[in-house]
Structure P
Amino acid sequence: MKNLEAPTKLVEDKPKLSIFKTFKTKRDELTGEAMRQRSIIANLATETRHIMNTRTSLAHKVAEKSNTVWQNVYSGIFRDLDEILVPLGIVEEAGRLPLKRGPKALQEHGVPYYKLTESGMLVAASLDELKDERIKILKKFFESYDVKEEEFKEVILTLLNVAPNFVFTLLKKYIESHVNGEIDKIIPFNSNRLRYALNGTMAIYVELLDGFSTLTNSDRESVINFFRSHLISKH
């Protein structure tokens, strides 16, 4: 297989995605900025109506979830889009909606509405709150993205059908590696960059798969039942 160039590290002064950011004293609780950015990305991943993907509509969505008025979150939405998500190439302006009322400048140029880029689709697929929607998002990504490694694409899609949560665990680790500055960008998405982001973690999974494939049918069933009964959360 062709040897692809290893990812470079993130430039320090580059805007940083905050979707995994938690409070220093509450490591299991996401910050307001993290929740806001996740809401923007989730909404753009699932909403197809242009009018619902403007800054104001996104502010209404976020405010509804946080039980506040949209004016309180609008400046944060504006900053997240213009200073972080758009510069990082996760979101892009998709067009403008004409206005008949309001400031003259907005009537002339229209109100921008947004959509996810290919990188943004991968970020969206890493968000737990999107649940089963992530399968559709990831499949849509592979339909629109020109993957240079056909084998990589086929394996990911195969795993997506039989073990989707495993795929999303790998993808979340991949996005976290970008957020932490271990890889400079999300695209291109290929086996080389995924291996770099996982940093040896994959060897554990391969060992499990190799070992599991050598078991007898009865031993396989025993292992599966043990995992289901004792190691998988009931919540």
Structure Q
Amino acid sequence: MEKNYKILNRDQIKYLAIILMTFNHIAHILMTPGSAVYEIFEDIGYFTSITMCYFCVEGYFYTRSRKNYAKRLFIFALISEIPYILAMGYFQLNVMFTFLICFYILVILDSRLNKIQKILSVAGLTLLSIFCDCALILPIATLLFRFSKGSKTRQVLSWITMCAIFFALNVPGYAPADAPHPFLSPYALLHSFYAIIAWITAGIIITVFYNGKKSEKNKTFNKWAFYIYYPLHLTILWGIKYFLL
């Protein structure tokens, strides 16, 4: 029977991710934490990081040149760093660097290194991500996406595992300072649940509605859209914050 529900291609999902990322960055750059709108804008934007991580893993296997793929990630990570620092107001390596780390984790897994060398190298890169946006969780997600490739059951289990890990990593950050233990704080548990809704949504969209294809229209534009949009929108939001507000 034809799977009529496989209605979304890769580029359509990526453009949705770009829009939701923008809402997240509007919250972090232009809004004051604490309001319901801030919470909504922040949480829906979590859709983007895990979705782009999935397509980074997929791109690793389908790209014509892994060398050029890594080069693009590195160049745009460098281009994006100053806009990222200006917009966010603190020093941290932007998420493009995280994706580059994820890419090299895949390279190591496919290399001729022995098992011990692979484990140590992957662990080192994962720890290196603590200096980046979306630290730890995206390298972990990369491993899960890599090992679940080709199996629908393993993919579903991977998404469940990632959502559970993301939930656990978020709880301490939401817990009030006077909470006896983060995981005993209803506030922290509730807000951590809100945060994983976007990841659950991403998992459903990719495992159920993604048709595994890219758009046949505007191929060049689609290829470069996210790379260009990421530093561009950060620059625009920074300009709004410092020159218009």
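Since every read-out is calculated from the coordinates, none of them should be taken as a lab result. For clarity, every value in this text was computed on a predicted model and none was experimentally measured. Cβ atoms are built from the backbone, for glycine too; each structure is taken alone.
Here are the numbers for the structure shown:
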read-out	value
With distance in nm of label points 7 Å out along Cα→Cβ at positions 49 and 225 derived as 5.1, matching label from P, Q	P
At a computed 34 (percent of Cα pairs over 19 Å apart, for residues 153-208 alone), which of P, Q	Q
Identity of the structure behind -16000 (criterion: helix-only ellipticity at 222 nm (-39500 (n - 2.57) for each DSSP H run of 4 or more, over all residues; to 500), calculated), options P, Q	P
Test item: FRET efficiency 1/(1 + (r/R0)^6) of positions 89 and 121 (r between Cβ atoms, R0 = 25 Å, to 0.05) calculated as 0.15, pick one of P, Q	Q
Top of P, Q by relative contact order in percent (Cα under 8 Å, 6 or more apart), largest first	Q
Which of P, Q leads on percent of Cα pairs over 21 Å apart, for residues 17-112 alone, largest value	Q
If semi-axes √(5λ) of the Cα gyration tensor in Å is computed and equals 27, 23, 21, the structure in P, Q	Q
For mean count of other Cβ atoms within 10 Å over residues 33-40 computed as 22.0, the structure of P, Q it came from	P
For distance in nm of label points 7 Å out along Cα→Cβ at positions 73 and 193 computed as 3.0, the structure of P, Q it came from	P
Among P, Q, which structure scores highest (criterion: mean projected area of the Cα convex hull in nm², for residues 65-176 alone)	P
Distance in nm of label points 7 Å out along Cα→Cβ at positions 25 and 97 derived as 1.7 - corresponding label from P, Q	Q
